[in-house]
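Derivation of every value follows stated rules applied to the coordinates shown; laboratory data play no part. What you see is a predicted model, and the numbers here were worked out from it, not measured in a lab. Cβ atoms are built from the backbone, for glycine too; each structure is taken alone.
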Structure P
Amino acid sequence: MIRIGMIGLGKMGISHLAIVRSHPQVDLVAACDSNGYLTDVLTKHAGLKCHDDLDTMLAREQLDAVVVSTPSKLHAGMVEKLLNKGIHVFCEKPFVLDVRDGERLIALADRKGLVTQVGYHYRFVGAFQEAARIVRSGALGEIHHVRAEAYGPVVLRPKGGTWRTAKNEGGGALYDYACHAIDTVGMVFDVPNAVGGVIVNRLFSRDVEDEIYCTMRFAGGASGQLSVNWSDESYRKMSTRLTVWGKNGRLNADRQECQVFLREPHPSRPDLPKGWSVRYTTDLTDEVWYYLRGEEYSAQIDHFVQRVAERRLEGVNTFASAVATDRVVAMIRAAELGDSAWTGAGSAAELPQAPTRPGFWDRLLGRETAGAR
């Protein structure tokens with residue numbers, strides 16, 4: 001049995017807790033959260049051993065792995081502490097707010113030989129997985145344009161603040177919605193290496209953006225668009241969609257299905273005829289032992305558990321792929337701040353390009369600094 005601990009028992013933490021606790025190969029040893037009322041209820045009515053902080057849990061429990069579901073600004077410090085203890089880590093998204101932290105944590109996990117994963121659950125949705133297989137097969141021909149969209153009814157009126165509405169804590173539509181769309185682009189096609197034409201609007205929020213639009217560029221010459229709005233009441237819940245255009249056709253993918261149009265059949269995918277074909281997520285998804293919100297949530301936890309059991313460092317969504325997404329988010333934020341018309345990706349030292357203005361990283365993270373506005 002793999003001994004797992006939980007950190008953070010908010011919306012995603014409670015969901016992960018139910019899935020982890022039901023896994024046949026897992027012993028959920030303990031959880032920690034600063035909300036004493038919540039931990040008291042879980043201890044009394046669910047028999048779950050709880051602590052009020054991470055240090056106490058680490059001092060008292062023997063753990064193989066930990067699931068981190070705290071506000072984003074806490075991720076880097078907590079994950080570093082866990083890795084230094086030799087503990088495998090599943091961390092909620094977005095992974096880090098500062099790309100330099102992410103690169104440091106990737107190197108630390110590699111040195112320790114530890115399994116890492118970040119909770120981008122769309123990587124476990126059958127329709128998006130099929131979209132990735134079709135693009136990589138070459139059936140669409142040379143890809144020349146990608147559009148990623150994410151809409152939903154999160155902020156529909158001015159309201160009180162939480163960590164999700166504070167820029168320096170990793171809130172806003174950029175971190176909550178856009179990172180999912182960007183990560184899905186990276187999974188299906190490629191990670192953009194530059195962004196431009198960034199438009200960021202606040203509709204109801206005071207400190208964070210409610211909608212983001214920008215153009216993306218890719219190393220091979222393809223272009224892309226990102227369109228995100230979490231204040232769209234026409235959607236009942238979050239909806240993420242990806243459209244990919246190639247010289248031989250096009251595909252549209254969302255959580256429900258993958259639609260494919262081919263001008264001509266391609267030998268790599270004889271199952272896809274000329275014209276339109278549809279692949280449904282229900283036909284592309286394996287059953288899971290426990291269903292909550294969608295098979296993808298259980299599938300990602302099982303993937304992590306199996307990798308820990310086998311000490312398999314390669315995975316569907318490691319710290320490395322998550323930091324690639326974080327780089328794009330940082331590029332968008334840099335372009336929003338006006339540091340360049342086109343902001344390109346590189347190493348932490350190069351990203352964003354020429355961030356030499358005083359207080360750049362503080363402004364990027366929404367922190368007040370002398371001389372910065």
Structure Q
Amino acid sequence: MARIAVIPGDGIGPEVMGEAVRILGVLSEHPELDLEWEAWDLGAERFLRSGVTISDEDFHRLAEDYDAILLGALGDPRVPGNEHARDILLGLRFRLDLYVNYRPCTVRHSRHSPLRSPLGAAMDVHIFRENTEGSYAGVGGAIRQGTPDEVAIQEDVNTYKGVERIVRAAFDFARGRGGNRLTMVDKANAMPAAGGLWRRVFQEVAQEFTEIDTEVMYVDAMAMDLVRRPDHHQVVVTSNLFGDILSDLGAVLSGGLGMAASANVHPGRHALFEPVHGSAPDIAGQGAANPMAAILCVALLLEHLGWRWAGARVEAAVQAALEEDVGTPDLGGDASTGQVGLWLADHLRNDRNLWERDTHG
């Protein structure tokens with residue numbers, strides 16, 4: 001049995017996670033999919049109620065008792081410092097050592113991409129962002145704050161171990177998916193120490209994957225290239241900060257944040273799946289939130305658990321909805337969050353490729 005911790009979170013988080021759980025409910029009826037999930041009270045409401053963001057006991061249970069975590073979104077204007085979001089999300093990322101942040105950026109329907117060209121319609125980029133080091137490692141500080149002499153320093157931390165394992169994860173993915181091109185992105189001309197390490201490690205690991213073509217690009221050139229040649233890139237590996245920026249760019253180019261799913265993974269150990277659209281408190285409770293990113297997180301979760309075939313059927317359901325122009329306002333549609341979730345659930349219930357799968361071959 002696969003046990004899943006569901007953290008609805010804040011804002012639109014409970015709405016989109018409600019639809020993701022609806023999809024889990026349909027899938028759990030399949031004889032091959034032994035799924036169980038439990039809702040967790042983590043987020044702004046608990047913090048405002050008790051002053052607790054996340055406890056050591058919570059961390060221990062999430063790490064030891066579950067096979068995966070589904071996280072809705074975190075962020076609430078009643079917590080202007082975002083302490084709870086930082087402690088929960090970054091805490092899980094660092095304490096569980098979720099060093100792979102995987103962001104697929106795939107155009108599922110050309111009308112949802114701002115790239116109005118055949119090249120844009122062909123965009124299918126898989127970004128591997130290092131998730132535990134870089135500029136987000138929390139190394140730095142400030143002195144003379146609030147004065148004209150204030151100095152702020154934020155260090156960019158890169159270790160051989162950290163770079164090697166994310167680069168290897170990207171190569172393994174490219175090989176496993178039959179890809180033939182992997183691009184490493186840095187800013188070695190301005191950051192020669194970090195860039196030198198990334199380039200050296202990339203070249204070393206590439207020697208074990210000679211069937212894969214490799215290229216190296218500066219991050220500013222890569223940002224332009226994603227717009228100019230979105231069909232050229234297949235798998236991209238980069239640092240924490242550059243990956244954060246490029247994956248959001250890729251999300252917008254491929255259909256918007258409402259379609260953007262992500263996986264935070266330590267292969268073989270822990271995994272957290274999260275739609276990256278944020279908590280969007282301005283539309284919370286209106287039924288306007290797009291649940292597709294959360295539901296595509298379910299597809300990534302199934303693949304992580306070894307049920308790639310089932311994840312593919314969830315993706316096919318989303319594709320079918322887009323073909324039928326079933327969508328929330330961000331996609332130009334007039335359906336509500338719940339209506340989209342219901343449509344996808346019904347489509348899966350009637351998907352013969354899901355229910356009549358040959359279990360022997």
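As an exercise: relative contact order in percent (Cα under 8 Å, 6 or more apart), calculated from one structure in P, Q, equals 22. Which structure is it?
Of the options listed, only Q reproduces it.
When FRET efficiency 1/(1 + (r/R0)^6) of positions 274 and 338 (r between Cβ atoms, R0 = 41 Å, to 0.05) is compared over structures P, Q, which one is greatest?
By FRET efficiency 1/(1 + (r/R0)^6) of positions 274 and 338 (r between Cβ atoms, R0 = 41 Å, to 0.05), the leading structure of P, Q is Q.
Computing mean count of other Cβ atoms within 10 Å over residues 26-33 gives 14.4 for which of P, Q?
Derived from the structure labelled Q.
Given 0.65 as the derived value for FRET efficiency 1/(1 + (r/R0)^6) of positions 242 and 306 (r between Cβ atoms, R0 = 30 Å, to 0.05), which of the supplied structures P, Q does it correspond to?
P
A value of 1.6 was computed for distance in nm of label points 7 Å out along Cα→Cβ at positions 82 and 282; which of P, Q is the source structure?
Q
Using helix-only ellipticity at 222 nm (-39500 (n - 2.57) for each DSSP H run of 4 or more, over all residues; to 500) as the calculated read-out, with -9500 as its value, let me know the right label among P, Q.
Computing helix-only ellipticity at 222 nm (-39500 (n - 2.57) for each DSSP H run of 4 or more, over all residues; to 500) on every structure in P, Q gives -9500 only for P.
So if we calculate volume of the Cα convex hull per residue in Å³ for every structure here (P, Q), which label has the highest result?
Looking at the calculated values, the largest one is Q.
The value 2.0 for distance in nm of label points 7 Å out along Cα→Cβ at positions 114 and 330 was derived from one model only; which of P, Q is it?
Checking each candidate, the match is P.
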